[in-house]
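Right after this note come the structures.
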Structure 1
Amino acid sequence: MSETTSQTLDALFDAAMQASQNSYSPYSHFRVGAAILCEDGSIIIGANVENRSYGLTNCAERSAVFAAVSSGKRDFKAIAIATPDADYPVSPCGACRQVLSEFFPGSAPLQFGNNKNSRTTTTIAELFPFDALHELAR
């Protein structure tokens, strides 16, 4: 897997921010967008989709992963998550961490933030350090 540049992550974050505009969040009013960079260079986006039964809500990260897998893509290089309604960078929830660890290599860059000037960059392994799936692969 080739290295992901800061310019690539900037463009990916822009795509996530744009995806957040597609959010369906009438209950929380908390828009989230995600953008996945696939190994083939394509970008797949997702947005959070709420439901009045909160347990049926789907996060942006999972929406993007499910859209990518449904399109036949499974080789992911990086992901960016945008939360424009937050006051600080909000990291993925536990369910999303589990799904991300299923499909991304531990070394994959993950960037999350509420705007271009307030972002955190890490890796899947740093986000989810004791991931059993990656531990078993050793």
Structure 2
Amino acid sequence: MPKLTGTVKDVFTKTAIYPVATASKDGVPNVVPIHFVKIYDEDTILLVDNFMNKSLKNLQENPQIAISVWDMNTNQAYQIKGQATIVTSGKPFDEAIAWVKKGMPDVNPKSAILMQVTHIYNTQPGSDLGKEL
């Protein structure tokens, strides 16, 4: 399993809005911007489901998920792919609620999505474009 360390972690923490891609069981893609996304541990990402409709339905049918991160100042960019698990109770869900409530007290998260990282790709221009880390 690839790890969210070093440059990838640095670029991840500099991203404010994360394009998150899912697909239906029939392969119909869906991409949405999500703000509440963070590294949970070195091989897991936490996303908070505040307003998901199509994305949540897609993840229920097909747990494949991808996130794009980039640092506009350094032109470093990565695509992170993984498997999603929808969590509606327990520690990750409680942490997601507390995190959202700090910044948006009127929002009530519906679930936490734990993304187990399976692949990380370089998406910055240059000779390493598309290479898996």
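Descriptive notes on the structure:
- Of the structures 1, 2, the one that -9000 was derived from, the read-out being helix-only ellipticity at 222 nm (-39500 (n - 2.57) for each DSSP H run of 4 or more, over all residues; to 500): 1
- Structure from which 10.6 was derived, mean count of other Cβ atoms within 10 Å over residues 49-56, options 1, 2: 1
- Label whose coordinates, when relative contact order in percent (Cα under 8 Å, 6 or more apart) is calculated, return 21 (choices 1, 2): 1
Rule-based calculations on the coordinates, nothing more; no lab input. Just so it is clear, the structure is predicted and the values come from calculations on it, not from any experiment. Cβ atoms are built from the backbone, for glycine too; each structure is taken alone.
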